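Asker: Please find the structures below.
What follows draws every value from the coordinates through simple rules; no lab data is involved. Because the structure is a prediction, the values reported are computed rather than measured. Cβ atoms are built from the backbone, for glycine too; each structure is taken alone.
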Structure P
Amino acid sequence: MTADAIDTGHAHSARIYDYIIGGRNHFPADRAAGDAMVREWPALPVHMRANRDFMNRAVRYLAEEAGVRQFLDIGTGIPTSPNIHEIAQSVTPGARVVYVDNDPLVLALSRGLLSGTPEGRTAYLQADMRDPAAVLDAPAFRETLDPGEPVALTVIAIVHFLLDEDDAVGIVRRLLEPLPGGSWLAMSIGTAEFAPNEVGRVAREYAARGMPMRLRGLAEAEEFFTGLDLVEPGIVQVHKWRPDGAGTEVTRDEDIAMYGAVARKPG
């Protein structure tokens, strides 16, 4: 992947996220966008870090308590340690992870996603989640994960960029359907229910840069988990999902605009 393939002149959601949570892989347009968004909602960095912490706790739960050894991560974003394979393989060195994203910068940085344990395997797949078949039929998926064993499908902080015409629920179901019984779904889902004015202004900043959002209420978040067995505490704001006391920030509900949940596919 050459630098020419990366559009540095326009802000990108993954790079804005990277900038706001303190990463290093972003460009002036991303920093300008991030600064504008934080001016509209100063809690945005707290919200984004809470989402990242939720992902870490969900993956640790899946690896430690649910015994999952295989992960399919959709919308990976820019590598930020600890990545999913680092968490999973710290519990089970033989764990396997397939990362999926369609951002050229993520592809350019994907070497950071491939340095797992000698016992495990990681792979990076450039694909768009709007085409589940392109993910599930890809050699990287088929060669890395065992189709007969449960897989944890992780879809973290991405479906709010899928509009109604994209059919986000249908996309997630098509990704989950071919996975065997006993597989899992871990998701975080953007919402404006707790700070509608502030989150609405952030959404307008994204839309002004060509990244429109579809934020969802609790009833809409529940649709992603129809037919699945939710683990406690169910669908909650991400900072309330099995907190482990590792965070140092005092988090208010109105500072979090993301629902999170983990659920098991029966079978």
Structure Q
Amino acid sequence: MPIGVFDSGLGGLTILDALTRALPAQDFVYLGDNANAPYGARPAAEIHELTRAGVARLFAEDCGLVILACNTASAVALHDLQMDWLDPATHRVLGVFVPVIEHLTRRNWGDNTPPTHTGLRDVALFATAATVASGAFPRELRFRARDVTVESLACLGLVEAIEAGDLDRAGEVARGHVAALLARVPAPQSAVLGCTHYPLVEAAFRAALPPETTLVSQPALIAASLADYLGRHPRFRGGSGAVRYLTTGDPRAVGSRARVFTGHPPPFETA
């Protein structure tokens, strides 16, 4: 059984790469909603509708489990999908926030005891405008950790620069956003790259942040979390390492733009 990986565009390829490295015998189907990307500036209702359509398309590809490899979709749409639409007896959908929050707080997601002092203090969140506006990340973090402050910053223009393949420009944009955040919080304890595009300019974030700030990037955390999940839910395992790439955009153009993420043009098909 393949596992679906959904993203609004190409950023989820950073997650897919980590997943295929960690689970080389697992089949995956990647779906990028490139016709509607980026999601970051869209209203919440549109993000919810587009995410539901993307997940349904992956269900149609026989994916019993779908990973929302998009922080915006995870922040805005995941909870409602799980509560009001999904039948967990047949399908599951997981997001990308949970492993990061578990990592920061050192608490399992199923631990519903009151918030505790975890040693976590100041956290910087770099994300899209929609992710920041949702408030999902600081809300979930404060459910588990006491006395933590989250300073969120919407990194306008960064996804667009990365998807255009202009990583030099993207690095400049990232450094500018770091400077803006540090003007508010000079030395955050941790900084989270809350968009799956941002690992491509992780070095720019790292260089601009204070040396004592711990930088949290998602791909490796998501891969380790999925491997653990499959150990507990083996019915979603299966395959021989095959990977398919679907897009709502033009397959040839999308494959060409994806080169910046993968080093080669993946063979995208029309979704």
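Asker: Just checking, which of P, Q has the largest value of distance in nm of label points 7 Å out along Cα→Cβ at positions 86 and 102?
Answerer: Once distance in nm of label points 7 Å out along Cα→Cβ at positions 86 and 102 is worked out for each structure, P has the highest.
Asker: Hey, semi-axes √(5λ) of the Cα gyration tensor in Å, for residues 94-149 alone derived from one of P, Q reads 18, 13, 9; which structure?
Answerer: Answer by label: Q.
Asker: A value of -12500 was derived for helix-only ellipticity at 222 nm (-39500 (n - 2.57) for each DSSP H run of 4 or more, over all residues; to 500); which structure in P, Q was it taken from? Each step should come with its number before you reach the end.
Answerer: Working: P: -10000; Q: -12500.
The value was obtained from structure Q.
Asker: Continuing with the same structure: Looking just at FRET efficiency 1/(1 + (r/R0)^6) of positions 182 and 214 (r between Cβ atoms, R0 = 30 Å, to 0.05), which of the labels P, Q belongs to the structure with the highest value?
Answerer: Across P, Q, FRET efficiency 1/(1 + (r/R0)^6) of positions 182 and 214 (r between Cβ atoms, R0 = 30 Å, to 0.05) peaks for Q.
Asker: Still on this model: Kindly point out which one of P, Q the value 27 was derived from, the read-out being relative contact order in percent (Cα under 8 Å, 6 or more apart). Write out the running numbers ahead of the final one.
Answerer: Working: P: 19; Q: 27.
Working through the options, I get structure Q.
Asker: If FRET efficiency 1/(1 + (r/R0)^6) of positions 54 and 206 (r between Cβ atoms, R0 = 35 Å, to 0.05) is computed to be 0.95, which of P, Q is the source?
Answerer: Label of the originating structure: P.
Asker: I have 47, 44, 39 for Cα extents along the principal axes in Å, calculated from one of the structures P, Q. Which structure is it?
Answerer: The correct label is P.
Asker: Given a value of 1.02 for Rg/Rh (Cα atoms, Kirkwood Rh), for residues 142-237 alone, calculated from one of P, Q, which structure does it belong to?
Answerer: It was calculated from structure P.
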